[in-house]
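Multiple structures are listed underneath, in structure tokens.
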Structure I
Amino acid sequence: MLEKIKTPKDVQKLSIAQLQELAKDVRKRILQVTAKTGGHVAPSLGATDISIALLKMFDPLEDRIVWDVGHQSYAYKILTERNDKFDTLRQFKGLSGFNNIFESKYDAFGVGHACTSISAALGIAVAKDMNNEKGRAIAVIGDGALAGGMAFEALNQAGHLQKDMIVILNDNNFSISKSVGALQSYLTNMLISKPYNATKNLIYDFVQRLPHRIRRRVILSARTLEENMINSLAPNIIFEDLGFKYLGPIDGHDIPRMIRIFHKIKSNLTGPIFVHIVTQKGKGYEYAEDDAAKFHGLGPYEIKTGKCKKKKAESYSKIFGNTLCKLAEKNKNIVAITAAMTDGTGLTDFAQKFPDKFFDVGIAEQHAVTFAGGLAVQGLKPFVAIYSTFLQRALDQVIHDIALQKLPVVFCLDRAGLVGDDGATHHGVFDLSYLNLIPGILILIPINAKELSSMLEFAANYNDGPVVIRYPRGNALTPEKEIDPIEIGKSSVIHKGKDVAIIGVGKAMEDAEQIFNDLKNKLPGVEPYLINPRFLKPLDTKFFKELEKQVHTVITIEDNALIGGFGSTIKSFYSNSNINVHSFGIPDKFIEHGTIDQLKDMIGISTDKITKKIISILK
């Protein structure tokens, strides 16, 4: 069936039986490609039937569909004129792993971070109304993202404005880390009511008198009924009170039923509509169904076994988690916080060993930061583990609630620098710049596993204000020799030299060492300094002042934006001297997806290109 689909209009021509066959083909296509490229497998398998039902009933160029995050949208990509390019998913110059308005006219809004779809769809709906345009705006959001504050802000305004829009909740009962919080409690309030429990006890007493085989069947049926009651009786209260017409819950793998519901909405209903659709994450692939967390996002894998093709070495995330567990055993005040990324940030073991000291706040980075501040003013030592790109959402809280009050919160920024195939929405290339401007904050940048562990230990004992430790995605080098102790604002000299100094910042030290060796081989007589700065704030001003007497050229290499990053700080420091500073880092542009090596070559910061440039400068 998939070969017959050239445009979304072809989906509208298919019968129900053909649509069901198409769903099988699309899932097979997703598996064939992601087994080679990696990607967000389970979310897209789960949302395949929703995609087909939407395209059967709506014109995506008229009824604009916004996918929250974009993890769920592979089937949508395949069916909107991108099947022939789907093999390039997450590959350099290929299709993005998320929705991208520059990639396709069918992508109504660019996404990558959670909780944005309802806000964007409401904006589209209002604009359509003002411009007298046909069609509706449709937001497809997962249960984890719906718990985010931004989603509720958008629901609140949408209910007030009463524009024609549809919010589809893809409820698979499984966000990246299990959804937590008051919303989940609200949906189960019925179960703790006196009338409900009195009735339940009467039924239970009656069932005990039945034969064992019948009794077991009745109890299982009662449990299923109870779950259905939670889903069907509680959610409509919330959304109807917010001004939405609530429909559901609906089986998200029952294509005919979804089509009937969408037809009813299109024909008879106006204003904001909330459609509650229940799906199974990883639907149609047993390994993804059994382990949705693993298949939420992973690298290449074997379809037959579900096993990843590459064994994972010890990553910075793993080292962070292991070290924090050791520190927490000694320091009873240490607590850990994550925003729906328990596994991704390496905190799974900590959560199991110290359940009373671990807090997953859901997709709520702003809350995570200020919550940490509240813990800190009462004498606890919070470690907040958040991806670099996601901390951008909480910059005000870092400045106003933490730094201004000099609270001893430790921010552990995972996925700093280029992250590769997740692309522009996930590259952590701005953190040094947006944190550099904050007074009183320490910013530490390890170059290997031992430095990360030492910096975490240093941070655990530092109580004069906030500390940021930023480290990259991927495996950490483990040097054989011991490292220098961590001292506030103190750099580490790896090689002493003369005339030229090369400064490698964090992950970029791996490139800096190779460039150092290449320069020595290609320019006899040149003996550069090789410096690990360790700190962006405070800068080791004493050391860099002394360095001014020994070199005429300073080279900085970093995996952060050049504007506001380490290089700009060094240029500012030497602005009144005769030192020539040349900085290499991320240029003033958003960087697409691809392998790290491909991206560095594209933007001119591969080791070969930097070496050639330095040789040209020195000559």
Structure II
Amino acid sequence: MKKNKLTFISAAALALVGISSCSNVLDETPRASFTLDYFTTQEGVQGGLTQMYAHLRYIYGGYYYAACENGTDEFTFGQSADNNFKDSDYTPGEGDCNPSTARTDVLWNPIFVNINTANSIIENGTAFNIEASLVAEANFFRAFDYFLLVQHFGGVPLDFGSGELKANSSPTRTSVRNTVPEVYTKCIFPDLETAIANLPESPRVIGAATKNVARLYLAKAYLTYAWWLENPNNIPTYPACDRTDPNGKSASQYFQMAYDVAMEAINNPGPYALQPTFYNMCVGSNDRNSEMMLWADHTATSWMYTGANGEGQANNYGGGVGAPYNDAFWLCNWNYTELKTADGTAVTRIDRQGYGRPWTRMAPPYNVWTETFADVKDSRRDATFQTAIHANWEVGNDSAPATHKNANDMDIEQNGIVLTFIPKAIDGTVYDKKNGGLGLGVAPGRSDYVMDPEHISRKIFPGPFKLSGYSQESDDVKATSHPYKYTTFGVPNADNVRPYYIAKFSELYLIAAEAAVKGASGEKSARDLVNVLRERAGKWSYSVAEDKVVNFDYSADLVAATPATIDMKYIMLERSREFFGEGYRRLDLIRTQMWKELAGTYKICGSNVGDWELTEYTREIEDYMYLSPIPQGQIDGLEMSDEEKAAYQNPGYK
């Protein structure tokens, strides 16, 4: 795999973009490079800020997804996985997570350039009379980037060669890592506090940072740091230091601060609000809705605005999963095009949310269906996954027959269901290798094939609906009619032009609830906060599985089913129900130190047709793995002694 050898640390090292402040959207204009003196002008500051939004594309949507999700209770490796996925799964005999293979390189490499740009803007803001609200966006992104780094790697450098949190004008080949408390108290907390003070209530352009976006991250940073101070399972940190706060605060105080900031954001929402149903939040036709607070933007209207380099990539993928494209949904999509009706008609790859390009690199294990999403009244199961595969033989075929034979030799029509992933086994179901060509189940009296949780495998599993691509045109429009088009019938490899969502208003409720479980007090209990989301989850406006408008309300049932006393395991279940597959899970498990408890073992069937043996695996998760390895390319690029390089790397990865 390709690794950048040295990305540390120059503001002139990347081709970036500019913005027009009079527009309601970011106006991206390519530039060959940035130099530090560029940030002494209003135009330069605005250009640097737009780069900060653009840099999100270089983190989210590609292999970083595997680093965030694989090896958790949400995903294990799928049938077609290579070592980009097996290395981060920790299943014995399947991979080896090391500094040369860990895909956190796609996090480390772009972030330091962006931090140096932020340093430049913050330094020049006062000197050159730049509006405080614009400079505050740089404060937000510097904190955002450092928060990602400290969660993955532990302490990281604040000094790039010109002093702590100072811009550096040339690449530096030596480095000293600060401790975790230093990174939080010198940068993350004060930057986010400054952002809250100076950012506007409403975004200056669509998707820009606001007070409440900064509040969400400050609350989450307080929460994460509180867990770090408490250290319930005695996980080691690096660089080694005492788990004491330089400001003299305790873990319980930080839990309370997390609660207070989250509640302030909930009570003063500004332009943000929960969507009325979970489906409304997930469906592609409602992108950039009121619940979405920050995203890595992509669009079907322009190659440039999506990060593509030219027309050749408009309807094909850019050489593989990677920046700046949004291909995350490919990775957890099974190869449903192998599915056939009983009389041999295949399901075809199509331009429709819930389908798209299959890669089968990551698969959800058994517990996802039997515990996390066991309640079929909870709409989050239906809107997160494509749990029914519909027939599409008429697309591109005007002479197609009206019906085809399927399970039990029964007829199904176009858009009829060929396969359903059912929530539990049905008595009398027969699984046979010939069924649908994939060894599916035939249940009494049903025209669709079925597969229950005990038969879901590394090969066949429900793919994503929530993350999946969405067509902005009808199925029969050819790809050539649109400048940057998601997968159409017969054009199977295009990237997703939907934005990749990074932060949601809904998370504030679960941050406050988690802090309450850890002892914080206030106007709402953990159960009150969780039930806001569970009540919403009981409301159905559309059934993805049935592909039709519905009007169900199971809110009372879901609220009644909430335990009287909320514990951390329940918080983690609710976080998975809300944010499944969105890149949260690995950091959730690391923050709470519940990785071994919740993901140390998992069950799944094998990789071949007819492989129905549900097997339990025990992951090899050691304490040092709570920190990710610093990419080997970064270590190799340092002009330091071998001993200094070895000491720079996180322990366990020597």
Structure III
Amino acid sequence: MELPRRADGDYLLASGEMTDIRSRLRAVSSQHDLATVIACAFDHRTRILPFIYADMKMVPAGVRAIGSAMLDSGFAKTRIVLQQWNRNFRPQQMRLDGRVPDIFMVSSMHLHSTRCDEMIQDANKIDADIRPLIIAGGPRIIYSPWEVFSADPDHPWGADVAVTGEEYVLLSLLEVLLSLRGSNESMRSTFLRARDSGALDEIPGLVYSRSAAHNGAPEELVDTGVQRLLGDLDELPHATLGYRLLEPPSTKPTLEQHALAENRVRDHCLISSIVMTVGCKFRCQYCPIPAYNQRQYRVKSGERIADEMGQIAESYGIINFFGTDDNFFNNTERTLEIAETLARKASTGRRPYCKIRYGTEATVHDTIRLKEHLPVIRQSGLRALWMGVEDMTASLVKKGQSEDKTLESFRLLRDNGILPVPMMMHHDSQPLVSRKSNYGLLNQLRTLRKAGALFTQVLMLTPSPGSKWFAETYTSGCAFDAVDGKQLEPHMVDGNYVVASEHPRPWLKQLNMLAGYTYFFNPLRVLIALFFPKSKIPFADAESRPAAEVQQYSPWRKTRRWCFRKFRAHMIDAGMQVLGIMGLIQTYRRTLGWSWRLFRGKIQRAEQAPISRIPMRGADGGPASHALPGTVMSGTSHVHVPVKALKESPRSDAA
């Protein structure tokens, strides 16, 4: 089920409100001396293709954005802990500024749910007198906020509040709490008073629990509704701020006395995520993005993006960026405003802009639509484009792609010095190999490799919370509940494991993905790439250093530099193959056993989507915006079926 839409004209925050709330918080922050720890949950069992290696070398944008908002609001005693780097971190043992933090925040994706819950449970064990206010957020919480509240009366644990929105929702919560906080009162005590008085009910984007018993299992969850979105992304806090708050990598369960030094950030972070645009015009039924964004498309200005890239490069030495865009080419005018600004900065030949390069995501359809603008987009620093090809024949989903259009988009990108990276989606009706057509998975991978793809991802279609297909995937019996006696675990629901299929032999689908990766990444391709690399495209060996600097080089140094650039361009393809093979070894190690379970064991299928076991209601007493069909409404014996579900879900009546 998708998130419901707010009323027309009420999707966005008032202009300037994001800036104003940070200004108001700065005015009172010195009176409260808050210490905050923000933890990013990470399950190391997810370290397989296609995300392995990048997952350790790029600080997630979400926790960095929250940290930036806290620091920009005057709360300097803030630390960001990444479980990627600090897998032994224990909230019970965290101390910041010599004390237990006032606030402990946890951000998580669905596939990292296990680690998220472990941290929340560990924080719950802190003595009640000094226990921090626990706030949960991130992609998992946006769509399934009830998951961070235990329904087990024998094992009560949970966050104090779940934030189902972006930075503004968190800052609004803090503003209300600080306005009510007494002298030396704990933030958790203040929160409980604010909750019970109804002071939080006017902040859209929160879910909190209520219980008659002190520290008992929740009796109900109160949902304050869907957030209002920030329309002008230039109002966000500067992206550089979050890097000042990173906890140094460590095997200790505790925190270091100081955050990671600026001159050491690049040692652990080679790529910087950066928000440029948010939203997509396509309405794929397996994707929650359009509904989350209330069908809005939001952007930063080119000047703001250039400033963030420039400052990150100068402060931390990071020159590689990855845009967190849903579809960078979504809007021609806004794409060109960004690209032309960055191209103008790069054309000066001055550091750091002449060195900056970035990658992002777009669709085949929009790439062709912007074909005459690709030269300036390449000049802006775009080096690689992740393409939502999904299925070249458009049998699974239609986004304006076809075999001819896909190949045309690849040719256009490569001719303009941009490397295309196809993102593929395997599905039940697609065979491994097909005759006289390009319908088979290997057929398509062969075509894409021949067209110049250096890297690829192949994922299986899985239930995505917040999408139109989510509830129906379960009620139709497509989704698995257990296989060979093994319950599905959150880390497996990432597209790399077959966890939803109507195919009579789902183990074959799992092996197909391994076969696809093995076909694309193998030692033979490494040898071929050494002699006939796909990375030899225009501008691949172009000089990126300032012309004035190169002019001062001796002839011998210029020659060495020329040879290095030629060699690097030649070896990129072979290097990507080696990287893919190393990742494939981990993928085999982690997923081959699941193939065996699918082959030999009985598959137990789910009958209903994983709904909240705790009754939910809206703050006004009506239906909860974030509840799935079938959730019990608190105060009634009726199941919760949101109005949107009644209108759109063909199975809502059964639920």
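Quick notes on this structure:
- Which of I, II, III yields 32, 12, 10 [semi-axes √(5λ) of the Cα gyration tensor in Å, for residues 526-589 alone, calculated]: III
- Computed 50, 46, 29 for Cα extents along the principal axes in Å, for residues 166-285 alone - originating structure among I, II, III: III
- Origin of the value 27.5, where mean projected area of the Cα convex hull in nm² was derived from one of I, II, III: II
Read the figures in this text as sums done on the coordinates, not as results from a lab. These figures come from a predicted structure and were not determined experimentally.
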